[in-house]
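Dropping the structures in below, format is structure tokens.
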Structure 1
Amino acid sequence: MTTVTASELADDVLAFLRFKRAMGSPYRRGEFVLNGFVRFVAQHWGDQGDVALNEAITRWCTRIAGRKAVTLANEFGPVRQLCLYRRRRDPSSFVPEQALAPVKVSVFLPYIFSRDEVDRILAAATSHEGRFIWASMLRTLILVAYCTGLRLGEAVRLRMDDVDLEHGVLTIQRSKGRTRLVAIRADLVAELRRYMADRERLKPDRRRADPGRFFLRRDGSPLTIASASSAIRRLLRKLGIKPADGRVGARPYELRHAFAVHRLAAWANEGADVQAKLPLLSAYLGHQNLIGTEVYLKATPQLLELASSRFEEHLRKVRPPQ
């Protein structure tokens, strides 16, 4: 039986985080979970009180009744990784079975904007005028998110130096621990040039130095993720795409989902091998593996319908004549 104290676990967490970051992973979400686990142990057994590690983990996982399986799995993962790390030092150290929280991926299916809905969102953004959120900036932000599949935070954090319109490339700096290059089409380059001209015209109204961020609010301050998300949600509610109240319905993040699904559908309609194209889409989106990309196959009715019709056509060709 492996016994630990909260103080020992805290030291193990620090060593584990140093190891993860030496491997190039920021591991911020994992750090948040592990610190919560250590606090839980300290609250129940004190900083120096001994507790069986398996009991501590079981009680940690079951501390809140009725949680979704995927939520439990997301919390369980970093704790199990910590235990695997401890086993390197002590081969007899306890490691919980994966079966304690078997769900590894979410069964959540995103809302996918239709092309008509994307057109309506862009039209609403083009005519939007707010105190800080201005039309040209909001329209361009939505275009970047939809036409590249960037995460909203990645788009908001773009700096002027990250936008190379001469070569049609965006540099996404250290997102999910990695930097990647995202090629963009000529029509999006043209849209970005128009926005940059509008952005220049903000200067006479500014009393501060240019912060160097690509997306600026009307007062010249950098756009924040919170204000960008809020502005897009208001547009979705105004258009009736999102319910007037609550957190349900389409989200700003769905622009990324729409890009991925529409790209897959276009490949399918062109007769391309969609499965072979997945690694390309995965790299473009900045996914760490194909699991995050394959979910879009389930969210694409056109692909499912096309696969079914092609399978039927294949059966007709191979079925022997009567």
Structure 2
Amino acid sequence: MTKKFTYAVIITIIFVCGLIGYNYYQKIFGTSITKETILFVRTTDSLIDIKNKIANFSKSPETFLLVAAKKNFSKPKAGRYLLTKGMSNNELVNMLRVGRQTPLKVSFNNQDTLEKLAGRIAEQIEADSISLLNTFKEKEFLSENNLTEKSVLQIFIPNSYEFYWTVSPEKLRTKILIYYNRFWNKSRIEKAKKLNLSKSEVITLASIVQKETAKKEERPIVAGLYLNRLNNGWPLQADPTIIYCVKAVKGQDYVVKRVLTADLELNSPYNTYKNKGLPPTLIAMPDISAIDGVLNAQKHNYYYMCASVDRIGYHDFAKSLAQHNRNAAKYHSWMNKQRVNR
């Protein structure tokens, strides 16, 4: 065997070993993830489930299992993970091992019932709507915070909140309550006191204002009108509370476009035509603009309002019953022409 041949064999062996080493290195530390994406890992997911989930954005999903085995990694932590383009299998395994997930924004807006709210939140996190609903209705929590199953909706201020996807229903509830207490800062509390209203009463009135008008600029006017009625011992006679009563009988999906005279006779503590003062609890989830609309209610002498036919979506306000009756007659005539009977 010549020296040249010996050198060639040695070089070949070194080359092959180097190639094997390089390939092995690439499997562990080379690029695996081909595009930025979000990976959701459920509590019940196995490594095989992870391999299947990354199949569409990994160069070689099988190598993920190889690296996991080499690192004695067998159970990924549940979470919502942001995978970046160019990430290696080693980085992915380390991320799943320690549970280094990325938080997300959980949002909800004007869900009228606790059931709908639970469903909306469940669409965004791992917990299901039933576990969320049961947690929101937990008797001990309600008792400790002077809430009921109907009034607990008031602590959910429509907004975006940062949570981990795996947040438990209990931790989510606790954090929402913290946000609610922060929302009621010194300024808002002082304004509520000046109106002689509690926080719950402000939100109850705001829920009526919310349902009365979708126009944010009109909400302080509507709030001022209802406060005029409250302060003078008048019944609120708020149609949104009647619609709330109708839906309680007919179902939440029942559509009410027109309040009928017969509806005003419904026997319910939420019927503000038959009962003076505010209803027992909020009737819907009010926006921050509706809550602040009450706290910054406009001072005026309006006691009556009617939906406007000249400015759809707005109201015509009146100081006297005579003026209101003219506005109402105009509105009812328009509704009849539109053939809106219910």
Value -18000 of helix-only ellipticity at 222 nm (-39500 (n - 2.57) for each DSSP H run of 4 or more, over all residues; to 500) was derived from the coordinates of, among 1, 2, structure 1
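Out of 1, 2, which structure matches 12.5 when mean count of other Cβ atoms within 10 Å over residues 58-65 is calculated? Write down the numbers at each step before the final one.
On the way: 1: 12.5; 2: 17.5.
Here the read-out was taken from 1.
One of 1, 2 was used to compute semi-axes √(5λ) of the Cα gyration tensor in Å, and the answer was 63, 21, 18. Which one was it?
Source structure for this number: 2.
None of the figures in this text is laboratory data; all of them are computed from the coordinates on show. These numbers come from a predicted model, not from an experiment. Cβ atoms are built from the backbone, for glycine too; each structure is taken alone.
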